[in-house]
Structure I
């Protein structure tokens, strides 16, 4: 989710059967003006609920939801719809995390990007690797999560940056 490229993969995993479904919050939700409006929060909720329908969530089945900020609106909605006793916020690990990570890596490979093999251990290096890939072809900027305010220090475009290059 915190990677520079692509949108965000939202996945649901059933431990008992290893069933996995996923969908994607498109990257434009992480670009302005959508990012400033936090529209990704509503999209995360919409996708999560749709994925539960696809999975045919059982009436008594417990729900573990990731503690990530992207689910800040999803968690209370799940409690509202399914009850406080069924919903638990967790750090997602194991097969569920592996499935989401694999889906994300497949998606960025489809863009033409080749992820670093040790990207999890070297997050900063992976970020700058993605950033260089984007900067090498300005048309790739549309594939990046450009709404993050801190990103402006790494990506400069437009007349000001062009003037600095002269």
Structure II
């Protein structure tokens, strides 16, 4: 399986929000093998709207996905696919609906959304704080196991940290 993990970092420059979008294409769960790193800048990002975060983030993610020519089987995002685990759409569900070629999406969220049942929690390492795993087009047990086994001994898997860092390193001086 080839995975594509995505993250977006926002930065305000001269009264305009810029998005640094990063993606890492990799294989291997317990030992990540990075195949490619991707970075783009999206200018003129929509302002944040409470309860409608996907409207801001989705165009950024799609901009990067649409530029990737190499194959991948599963998309991993920083956030929820379903806010309640099953029905209330989050960023991942909206992204899935926009994909021309449907791919399974796994969402890894760091904070609890009110109403997310406890069965979507996983604990990694010795952390007392859970991650919340939701998904579409892949079984929840498979998704949770995958996130549980991702390389890294701490709460946040190494590949998630690396993608976050890559998004923050993207040069916005264009």
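Since every read-out is calculated from the coordinates, none of them should be taken as a lab result. None of the values given here were measured: they were computed from a predicted structure. Cβ atoms are built from the backbone, for glycine too; each structure is taken alone.
For this structure, a couple of remarks:
- Computing semi-axes √(5λ) of the Cα gyration tensor in Å across structures I, II gives 24, 19, 16 for structure II.
- Origin of the derived value 24 (relative contact order in percent (Cα under 8 Å, 6 or more apart); candidates I, II): II
- For distance in nm of label points 7 Å out along Cα→Cβ at positions 8 and 64 computed as 1.0, the structure of I, II it came from: II
- Ranked by mean count of other Cβ atoms within 10 Å over residues 24-31, structures I, II are topped by I, which has the highest value.
- Identity of the structure behind 0.95 (criterion: FRET efficiency 1/(1 + (r/R0)^6) of positions 56 and 136 (r between Cβ atoms, R0 = 35 Å, to 0.05), calculated), options I, II: II
- Answer label among I, II for the case where helix-only ellipticity at 222 nm (-39500 (n - 2.57) for each DSSP H run of 4 or more, over all residues; to 500), calculated from the coordinates, equals -12000: I
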